[in-house]
Structure P
Amino acid sequence: MPFVEVETPLAPGGAVELHYRERGRGPAVLLLHSGWGWEAYPFASQLRALSGRYRVVAPDRTGYGRSPPLAELPPDYHRLYARETLTLMSALGIDSAALWGHSDGAVVAAWMAIEAPGRVRGVILEAFHFWRAKLASLPFFETGARSPEDFGADKVAALRRDHGDARWRTIVRAGARAWLQIIESGQRQGGDLYGGRLAEIRCPALLLHGLRDPRTEPGEMEAAREAVPGAVLEFVDAGHSPHSSSRMSGQATRIAERFLSHLPEAPGGTGR
C-alpha cells in the first residue's frame, strides 16, 4: 500500500504519512471520501472505471483508514483538509486535478476549488453540504457523538474494516462533535459552510445528489446551485451515496464520466 509524507495543519508537528490508493494514467482525478472514510461508502467501482482514462488517486485523510489517527476535529476541519489534500497533490507531482468528493469530501473539494483555483480542473460535489444550520441532521450527529453503534451492524462492520476496532468510534464521534458545533453556530449566525465564497469557484462544477438524501435540508441543493457559478445539478434516485448505491452506482458513474470527459485538458495533458 503506498504512503506519502505530507505537511498537514491537522496533526501536531505537521508532517504525517498519508495512505492513498492509485490506479491508471492520464489526467489526474482525486476521489475524496466522506466523513466516515472509504469503506462506509466505497469508491472502489469508480476507481476501476475511471482508471482506464485517468490517473485516479484516493487518499485516506489524516485520522482515517491507514493514515495516522486523530482524536478531534475543529469546526473548520473541511478547510484544513483541503489544504492537506493540496499538499498531497504536490507530494505526488500532481499540478492540477479534477475532484470527486462525497459528503464531507465534497466540502473539502469545494474549499480546494476556492483556495487553489489554478489547481482544480473541475469538481463533482456529491451529497454536498451547503448550509451550516442543518437542523434535520441534528439527531443523526447526536447519535454519532453519543452512540455510533446505533448506526447498524453493516455500517459498523465497514467502519471497523476501515479504521480498526480501536479507532472507528473515535473518527465518527469526532466528526459528529464538529458538526454539532457547526450546526449550533449556524443556528446563531446563519450562513453557509464557505462564508459566502462559493462564487469564487471558477472551474466547471457538478452537483450530484440523491433524491432521498436524509442529510439534505429542503431547498439546500437549489441554493447551492445558485451559489456556484454555472453549476449543473443532477439528481438520481438514491439516498446519501449515489456512487455506492446498489441500484444507482452505474448511473452516478456515467454522469460523472460524462462531466469529466468535457473538462479542459490539463497542462501537458496528464494532470502532473
Structure Q
Amino acid sequence: MKLRLFQVDAFARELFHGNPAAVVPLEKWLPDAVLQAIAAENALSETAFFVPDGEGYHLRWLTPSEEVTFCGHATLASAHVLLRELRARSGEVHFRALCGNLLVREAGDLLAMDAPNWEPSEIDPPRQLLDALGKRPRQVLAARDYFCIFDSEEDVQTLSPDMARLASLDRLGVIVTAPGNTADFVSRFFAPRVGVPEDPVTGSAHSSLTPYWAKRLGKTKLRALQLSKRGGEIFCELRSDRVITAGHAVKYLEGEIEIPG
C-alpha cells in the first residue's frame, strides 16, 4: 500500500526553521499500530493523519511513542497540505480531534488556528520538577503541562534540564517562559515523556502561554518566539475562551511511503 506523505516546516518563514511535521492524508483509518509505526519511522516530534469527515476532516497526531490530544504545529502543517497542496478547501479547513473542533483559516500568508484556551493556574511544584530544571523559576503554574516562569529571556535560553527527570513527571510536558527582548514573550518546551526531549516550536503550548501573557501584559495580541535551535515565530491572540495561534508554513518534501497492505 502506497500513501502520500508531506513534510512541512510550521511556524517558519523559510525552510529549516520552525517545527517539521509529517502529514499523511488517508481515505480511511489504518490500524492504530500501523499509524504508530509510521510515526516512529518518521522520527519527528509529530506525524499528523487525517481522513474526510463530513464537511471537514478527522485529525489525529502521534509522536514517535504515543498519540496526543492536541498538536498545534502539525495542525498548521495539515491545513497547509489541504489548503495549499491538495486544494481541498478554499480559505479555511475544519478539523475534528480529541481536543474538540479546530478551525484553521488563511490570513494573508499566515495560517491562523482557532485553538483551546488552557489558562494555567498556580500549583505547588513537585520537587522533581525543580531539581530537573536546574534553575528555580519565579513561579510554577500548570494546565496540561507544567508552566514555569522565569525573569529573563537569557534564563530560558540557558536552561539545560535533566531530561530523565522530566520524563518521569506526571504531565505531558514542561513549558518554560519569560518576557522577550524583541518579542512579547519567549518559551521553550520539553516533553521527553512522549519521546520529544525538546520540541522546536509548540503550538499547543501557546494555548496556555497566550492567556497568561495576555493577562500579564494587558494586551490581547502578542508576538512570541520559541527559543529552540531551529527557532519559531508565533502570532497569538486571546479571544474570550479561545486562542488564535498563527504562523507561516513551508513545504519541505512530498513523496510516497510504502507499507504492507
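Suppose FRET efficiency 1/(1 + (r/R0)^6) of positions 94 and 214 (r between Cβ atoms, R0 = 25 Å, to 0.05) works out to 0.50; of P, Q, which structure was it derived from?
Details: P: 0.15; Q: 0.50.
Here the read-out was taken from Q.
P, Q: which one has FRET efficiency 1/(1 + (r/R0)^6) of positions 38 and 134 (r between Cβ atoms, R0 = 25 Å, to 0.05), as calculated, at 0.60?
Values: P: 0.60; Q: 0.10.
Here the read-out was taken from P.
Hey, distance in nm of label points 7 Å out along Cα→Cβ at positions 70 and 190 derived from one of P, Q reads 2.3; which structure? Walk me through the intermediate numbers first.
Values: P: 3.1; Q: 2.3.
For distance in nm of label points 7 Å out along Cα→Cβ at positions 70 and 190, the value 2.3 is produced by structure Q.
With Rg and Dmax of the Cα atoms in Å derived from the coordinates and found to be 17.6, 55, which of P, Q does the value describe?
Q
Assign the value 42, 33, 30, calculated as Cα extents along the principal axes in Å, for residues 110-237 alone, to the correct structure from P, Q.
This figure was derived from P.
If you work out distance in nm of label points 7 Å out along Cα→Cβ at positions 6 and 246 for P, Q, which one comes out largest?
On the way: P: 3.4; Q: 2.0.
By distance in nm of label points 7 Å out along Cα→Cβ at positions 6 and 246, the leading structure of P, Q is P.
I have -5000 for helix-only ellipticity at 222 nm (-39500 (n - 2.57) for each DSSP H run of 4 or more, over all residues; to 500), calculated from one of the structures P, Q. Which structure is it? Numbers along the way, then the final one.
Working: P: -11000; Q: -5000.
Only one of P, Q returns -5000 for helix-only ellipticity at 222 nm (-39500 (n - 2.57) for each DSSP H run of 4 or more, over all residues; to 500), namely Q.
For the read-out distance in nm of label points 7 Å out along Cα→Cβ at positions 182 and 198, a value of 1.3 was computed from one structure; give its label from P, Q. Mind showing how you got there, number by number?
Numbers: P: 1.3; Q: 1.8.
The value was obtained from structure P.
Identify the structure, out of P, Q, from whose coordinates mean count of other Cβ atoms within 10 Å over residues 14-21 was calculated to give 17.5.
Values: P: 17.5; Q: 21.2.
Derived from the structure labelled P.
Read the figures in this text as sums done on the coordinates, not as results from a lab. Since the model is a prediction, treat every value here as computed from it, not as a measurement. Cβ atoms are built from the backbone, for glycine too; each structure is taken alone.
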